[in-house]
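Where a number appears in this text, it was derived from the coordinates with a stated rule and is not lab data. Predicted model, so just to flag it, every value in this text is computed and none were measured. Cβ atoms are built from the backbone, for glycine too; each structure is taken alone.
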Structure I
Amino acid sequence: MDLLTVPQVMARLQLGRTAVYDLIRTRQLASITLGRARRIPTPALADFIHTRLEEEAAA
């Protein structure tokens, strides 16, 4: 399992730093802390995207 940095997630989702940290803060995007570094597991990012796609399809 790969761990992504916040800037990597920002690039993949094409969102700003604040938006990514808001997703983490509201627990929409799972993350772990290693020391002072925040990392997002690739499966967590895939789950987030999948959930959003399902929500869009249901709307």
Structure II
Amino acid sequence: MSTDSCHCGVITFDAIIGPEKVRICHCTDCQQLSGAAFRVMAPCSEGDFRLKTDEPKI
């Protein structure tokens, strides 16, 4: 189980993520979204994800 938050820390969540699923992408879309040379993605199924505080507006 992993606990994390959004960039500003208002929204927190728990997720069960398999380390073999973690990916790093260097495409220009991911560079623009992250503001860095790459973006890390860790997909999980909907049943393995739980919001702890607040809720996204979008």
Study note, to complete from the structure: Re distance in nm of label points 7 Å out along Cα→Cβ at positions 3 and 27: value 3.4 computed from one entry in I, II; matching entry is structure II
Practice item. Given a value of 4, 17, 20, 23, 23, 12, 1 for P(r) over Cα pairs in 5 Å bins from 0, in percent, point me to the structure among I, II it was derived from. Key: II
**Study point:** Given -17500 for helix-only ellipticity at 222 nm (-39500 (n - 2.57) for each DSSP H run of 4 or more, over all residues; to 500), calculated: source structure among I, II
**Key:** I
